[in-house]
Structure formats: structure tokens, C-alpha cells
Structure 1
Amino acid sequence: MPEFNSDFGFDESFKHDNESLKYKIEECKEILESGAIYGYIDKIEEVIQSCLENDLNNEGLYLVNGLIEISPYNSEYWIRKGLFLNGLGRFEEAIDCYDKSLSLNPGDSEALVDRAISEENVGLFNQAKQSLLRALDNDPGNEDALYSLGILHQRNEEFEEAIRFFKKVIEQSPDYSEAYYELGYCYENTADNTNALKSYDKFLEFDPYNPNGWYNRGIILTKMQNYEQALNSYDLAVSLKDDFSSAWFNRGNILTELGRFKDALESFKKAYELDKYDEETCFNIGNLYEELGELNGAVKYYSEAIKINDEYYEAYLARGYCFDAAGKFQLALKDFNKAITLTQDNAEAWYAKADLEYSLGRLKDSVASYVHALKISPKNYDVWYTLAETYLELGDWLNALEAFDECSKLKTDDAKSIYEKAKINFILSRTEEAIACLKLAFKLDPSFQDEFENEYPEIKSSKLFKKLLGEN
């Protein structure tokens, strides 16, 4: 039989010494197997507590089962077994253990709170709520029961009710730091950014080295458009946790917003280094390279985004623009077509395709693409105007006139489209309509009168024309 030193110390440093803890666990196992347990129950209980604190669920379960064998009516042992089973994801078995504990000690609020956690984990939300309310009946000031009720409502997106319970926790225990954190989250989801920020600030007073607290604070400050302070929060988050990819990503967004593109690029690249399967990070890196005029870098990272997600139509569209700018028109057209096949209802993709077809001299194809874009986005002035110009080049005066009509409906003070209508009406020998359009265009923007004089000097000098315009 192994010797077990009944005088060895279970001091605080032991909790943080994994090697020492593993050694103690093995000693406890040998004692249980030897049957010489009665002289060491207190020490085994201390090791079990250390297993709980260090998430050593299998080891703790083995030890607590040994204690239950010799003391099956100890309600605390059943609670501990339930906690280990819950940690192992064996929630139904954990509930059975809590029920056993409650059969031995019906008024135990701890068992009710712990049972509620397992009940929630298997989707028994109503039962979990009843367990917690029963715990409060036994102990109205039970902070853990109030906190768990808050969490239960929060996960059901009942944020106002969750806030009410977290506030009760703080009333009972003003230093219950986790309640401030969850309050921040609930306030954020109710768009109460001011109270969300106050809650995260209070949480960070208790736990200033918590990277998640600084990260969430950064999110709130971003929503409040306080970008410099948000950046400071993300800086603290990544300084506390260098592998915090989401914080590096959000930091990159803030730096982009501040116009610090090179710094933003470094931040996104750090996020990508930590998470090679995030297509959005690659897309943002591509955007920054494009902003910096480095088209090759942009194409590279848009391509990486597509490798990760071959249905990422925004990346195809963005890469297509880069190819277009680089004069690689066929590659651009291929990407625009791919973007269209992935999302038939995206007007921008059709518009980009139409512009490229126009550049390639494929005017009839571009008209079809512009028309398709307008089916999706019928109030897009730019597309209507470009379509009208394309009809003009094709000599399709009636359709061009109709397209310019749509432009002037969308922008009633748009002298440019009204002036173009005047020119078409002259071509169609609709002199009265042409003169009416000219008068309106000149009224809206007198500079068009000079333009008209330069374009049509022979008409301008005509006495009939002057009379029609009402000039002397």
C-alpha cells in the first residue's frame, strides 16, 4: 500500500501547479484502490475541489465516485458528481445526480442552481427556470440563482428581463463582476450603448486584464463612433491576448476608418496569420491594397478569399474591378459573370458587367446588362443615364429619350439629362419639345446655354430659335 502523507499541504500554490495536482490525483486513486480511504477523506475532498477548479472532470469524477461508494447519502458528493458530469457534457446524468442530492437535502439551493445549468444545456428551459425560482424561494438573495436567471433570459434574447436579474445580482453583491459583463452585453443588444459602456467599464475595474472586456468595450465605442478610444481598447485586448484574431480584425476596421491604411493592413494580416480560413479578413486586405493602388496585392488576397469560399461573390466582383483597372478585360468579365451567377439579384454586378462590355465595344450586350441591372434597382440614376448614353451611341433615339426621361424623374433638377432630351428631340424634329427642354435646362443650369451655343452655333443664331426661346 502506498504511503499517503496526511500532513502534506494543499496551499494556494498547489492549485496552479498542474504537475503537483496530477501527482496528488494519482495518490488519491491508489488510496481508493487500496481501500484505505477513511483516514484520508478530507484530503481527497480537497483534491476533488482542485479538480473542479482546473476542469479535470474525468479525474474528479473517478475520485468522487470513490467517496460516494462509502458515503452514498452525502448530498454534497452527488452535487460534485453532477458538476463533473456537466463538465463532460453528460447533462442528463448530471441532472440525475442533482435530483439524488435534492432527495437527500430538498432545500439545497446550490443543487437547484447547478441542476438548472444542466437542464438549460439540454434545452429544458422551463424546467431550468423553475429550478432557479425554487432556489430563490429557499434563498431569496441567492446571487448565483439570480445570475443564472439572467443568463437564461439572455440566451432566449429576453434582454430587458435579463437586465432586471443582473441588476438584482449587483444589488445583492456590488462586486459580482460577471454580472456587469453580462449587463454590458444585454445593453448592447437593446442599443443602449451608454449603459453598455458603463457596464463594461465597471467590469474592467474588477478585471482589468480581461481581453474580452476590452474587446467588447471596443465594439461599443465603435458603435458610438468614438474611434480613437475604440482603438485603444482593441490595443489593450491584443496586448493581453496576442492570438485574439477577432480583436486584430476589429482593430483593422478602426484603423481603416481612421484612414491609417498601412497600419490597418498590418492588423488584418495579423488576424489572417491567426485564422487562415477567414475569407472576410482576406477580402479586407484586398480592399486595402486596392485603396493603396497596389492591384497585384489586391488580386492576390481577393483570390485567397475565393479559395476559402468559392461562393464569395463580393470577392469576384472586387477582383473583377481590379482586372478591369489593370486592362485585363477578359478576366474581369469572367469574374463579373461569376458574381452574377452567384447572386442574380445584385445590380452592381450587372452594372459592372455592362460597363465592361461597353468598354469592349459590345454595346448591345451592355444594353442588355444595364436593363437587367435596372430590373433589380429601378431607381438607380447612374445606370439609367449610362443606358441612355449607350442608346445614343447605337442611334436608338426613342429608347435613349425614354431613359433620359427616367433620369429627370429621379432627379427633377437634373439639367444634364433634360439637356440631352432637348438634343434628341431636335434630332427627331420635335422642335417644341426640344425648346421646352432647353428652356428648363438653361433655367436649372445656365452653363448649358454656353454649351449649346458651342455645339449648335447655326441654330443659336437663328431668329426663329431666339423667338422660341423668348429672346429679343
Structure 2
Amino acid sequence: MTETSQVRIDLEEAESFQRVAHVTVETEHMEKLRDRVARKLAKKVRMDGFRPGKVPVRVVRQQMPGAVEQDALEELVPEVYKQILDEHDDLHPIADPRVENFDMGEGQPITFDLAIEVRPDVDITGLEAVEVTRYLPPVTDDRVDDALKDLAERHATWHELDEGAAEEGDAVLMDMVPLDDEKNPVEDERVDDQAVLVGGDGNLPEINAALVGMQVGEETDVEVNYPVDFPNEELRGSIRTLRIEVKEIRRKDTPELDDDFAREHSDKETLDELREDVRERMTKGVQRESDRQVRDAIVDRLLAINTLPVPPSLEQRYLDAMLHDAIHRQQGGDPDDHDHDITDEMREQFAEAYRPVAQRAVRKMILVDNLRRQNDVKATDEELETRLAELAEEQGTSPEQMRSLIERAGNLDRLRGDLEEDKVFDLLEEKATITVKEELPPAPESVTTQQQDEVNVKE
């Protein structure tokens, strides 16, 4: 218990992540606080009969009791909170305190509680009991060939076909109109200038079959069977005749994979050099994905062994960050500009859907933080400079410019934190039993881990 003659504070550990300060403030202290805020008000208020800034304190208290009381209470809580932090330097708050059970009886001491969420201190155990599998599928020649083909596809161009018939893989621009029982066009349902890829999975099979062999300007009638799961409910399970007219055909030109392609679309001189570069990049990608998968597996094992709390403030902070990120990806621009479009019901539905993701992310954060402190893991200045140099090389700039850029964004501490997290996982991998398999990992049961990694939330 912290006790002065006028303010008494009894700090209680309610949970591993929460302290509750039971506060009692004597009337004498409150009177002094009311006088203090009244003196501040006296310098700002204007009252008849007094010069500006010269209103007596007693007059301010008599004429403005409500304002004085409100200002006094607004100063009281931060004052008490500062006293708590000054006297308990081992307290690490993660959110602003909440005032609870406030009681102010006339002529009686003021009592209230300050609920303070703090960094949970948990002894993490079971590190040697962790067994995981590292999947390292080999980068085969076939996989490299497929990657090169994909690269060529990305650089393909389309040209309009002046003559000839449509083939599978061509892009066709067509008009389409349904016909009634008398074979008359239903003009209200006409769709003009519809672009489709011949043979595309999203097309009705009858449409794909009809388009193959058609030429520009050609028209044909097609009977289609709409599947029972067709997006348009009115058409599900129905049979209709559609009249389609081809207006334009475009064919894709995929460049040949040769030395010229390598020189034009990379910094390599030959196709063999490009092939080896692709292989190296794919190998690094496999390693990065393997590292991510191993980390997730280790986290899952340790979370199963250790019971970790989820402070409500961190859970809410994570959910808010995820919601803002989702808005940004869907609508673009500043997520804050779209906040007014989100109803309370939408927020609740989002929170309900993503609460397990947020809770796992918070537990992972607490796990890594406690392991970092348990093992006294720190990133040295030399390691930070090395990482800055690596980032600078990746971005084609100097380490000095990279540091300046990161400092302006306020992310230098975050970068140091990322380095320390990497060192924590290096330590965990040393202690864990890891079996390596040169094969693809099994398909995940859910995308929970991937979703939670989309947003990075720090304390």
C-alpha cells in the first residue's frame, strides 16, 4: 500500500495482466485541488466588477462550482496515476487506466479504483518438448520451367484478330441477348460488349463450345442449361436460348523463352542465367515459407502448453487494426475516411468473426515478449546497422538514407523489435526437435495464421 497523509493507494494484482489501484483521497487534498484549478480558471474567466485575470478564487468557486469540480476531478486521476507509476517502476501499462467504482459523498473522502492493464509476466515452459516438421520441397527443374512460363505469360501481349476463328484461350468481345419462346430477342435483358475468355472456367460450358470456331460478325443461337448453383437465383435450373454475336477477337502472343527474352525482361544476358536467378529466388522463397511455417508450428505448440491471458485492450487494438486494414484493401484511400460507413452491427460482426484470430495474435505477442525478457534477448546496434544495410541493398539505396527513411516513419524501434523476435525464434528452433521433410506441407485446415499475420500490432 502507498499511503500519504491525504492520498492512500492500495495496489492489488487482480490478474496477470491487470492491477487495480484502490484509491482514497481525503477532503483536505480535494479542497487544495479545487483551489488550484479555481486559480487557473480565474486567469481566464470574465466577471462583471473584476478586471480580466483578477477574479478572486473564492468568487470563482462560488459562481462556477460545477466547472471547478469537473476540472478538479480531471486533474485528480492523472495525478494519482502518475504517483502510481512513479512508485512502481516495475509496472508496464499497455493501455490507459479505467476509473471504476467512483464514490464521492458530501464531506467524505473520495474513493475510486483505477483498473490498469499491464504487460503480462508469464514463465514460459515446455521449450524442449516442442516437436515440429520443417517442409522444404525441392526446387525441381519442372518447377523452374513453370515459373519461367508464368513469367513469359505475364509479358504476353494481345493483338486483334483481323481474320480467322476464335480458339480456346482467345479473348472475345460479344453481345448476348436471351430469346423468348418465339425466338424473339428479349431486349430488356440484352448484355452488350461482354468480354469473355474462350474456355474460361467462369463461362457456361455451352458458351465456351459455341465460341470456338466463330468469326467476327458471326451470330449464333445457343441453348444453355443454368446450373442449380448459378449466381443469379432467377436463372438457376432453367434452360434458355441465347443469341450471341462476336464483335471482336483478341489473341495472346506469348514471347519465346530465349536469350532475347532474358535481356529484355531482366538484368540477365542469357536464358540460362535467368533460369538460375529464378531458381535462386524460388529457393529463398521456399526457405522463407518454411521459416514461417516452422514458427507458426512452434507457436501453436507453446500456446498449447502455456496458458496465456488476452488483455482486452490488446485484443480490441488488434481487431481495430484488422478492420482498418480490411477497409483499406476493399475501398482504398485512408481507412479513417470510411469509418463513418461502418455501423456498430458491422463492427460487432467483424469482431465476432475475427476474435479467434486476434486472440491468437495477442497470445503470440505475449509469448514472444516474455521469452525475450526471460532470455534477455536484445538486438545490438551492430545487428541493427547490418539489417539497415540489407534493407538498403534490397531497395537500391544507402544505409544512411534507409535509416533516415525508417526514422522519419517512426519505425526504428519496430525494426529493432523485429530483430529481437527473430533471435527469439532462433533460440526456440535450437531447443525444439525439428524433422525436415523434402515435400510440400499438408494443406492448412484454416487460414487463421495467415490472416493474423496480415496485420502487425505492437504494444
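Any read-out appearing in this document is the output of simple, stated calculations on the displayed coordinates, not a laboratory observation. Since the model is a prediction, treat every value here as computed from it, not as a measurement. Cβ atoms are built from the backbone, for glycine too; each structure is taken alone.
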Legend entry - Computed -15000 for helix-only ellipticity at 222 nm (-39500 (n - 2.57) for each DSSP H run of 4 or more, over all residues; to 500) - originating structure among 1, 2: 2
Inset, instruction - Compute distance in nm of label points 7 Å out along Cα→Cβ at positions 203 and 219 for each of 1, 2 and report the one that scores greatest. - result: 2
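Looking at volume of the Cα convex hull per residue in Å³, point out which structure of 1, 2 has the largest value.
Values: 1: 220; 2: 297.
Sorting by volume of the Cα convex hull per residue in Å³ in descending order puts 2 first.
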Legend entry - Among 1, 2, which structure scores highest (criterion: mean count of other Cβ atoms within 10 Å over residues 251-258): 1
Inset, instruction - Determine which structure produced the value 16 for relative contact order in percent (Cα under 8 Å, 6 or more apart), calculated from the coordinates; the candidates are 1, 2. - result: 2
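With distance in nm of label points 7 Å out along Cα→Cβ at positions 43 and 435 coming out at 7.3, pick the structure among 1, 2 it was computed from.
Answer by label: 2.
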